[in-house]
Structure I
Amino acid sequence: MDDANVTALTTICPPEHRDKIRLLMEFATRDDSRVVIDPYFGGEEGFEKVLDQCEGACEGLLMALRAQLVA
């Protein structure tokens, strides 16, 4: 979700697979944020924003995976 997560994963991931680690928002289709925001300081609206970010990014991820299957 953010750079701290990428760092944590990179430290435990075997070197030959580190290039597979990506931020979810790299797949976002409706939002230009680089990371998923922290919802805890935005009240109910913050959680709605995170849901919107995740839904859009998951749509993009599915499109990317489908494209790989066709290729």
Structure II
Amino acid sequence: MANCNRKNLYATQNMADEYVNFYNSDLLRNESDKLNSYYCGLHRGWHVGHQKLPSQMSKSERINRLLDAGL
């Protein structure tokens, strides 16, 4: 996770996901520039950040992403 002290903090996952969906809905947005939301225990809220590529994730992160997607 990059330094989150300078990132916007969202009170709920729904609020963060609304921004993520808005940002990612741009048809010209490159796949590597898409965002996702994540919980920050340090700030006790939600941030948005760029998605990791599967090759940058640990095995558990890849498994969790598949489970979250309902696969």
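Bear in mind these aren't lab numbers, they're just calculated from the coordinates by the rules spelled out. Just so we're clear, the structure is a prediction, and the values are computed from it rather than from any experiment. Cβ atoms are built from the backbone, for glycine too; each structure is taken alone.
So here's what we get for this one:
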item	result
Identity of the structure behind -18500 (criterion: helix-only ellipticity at 222 nm (-39500 (n - 2.57) for each DSSP H run of 4 or more, over all residues; to 500), calculated), options I, II	I
Winner on distance in nm of label points 7 Å out along Cα→Cβ at positions 3 and 43 once structures I, II are ranked, highest first	I
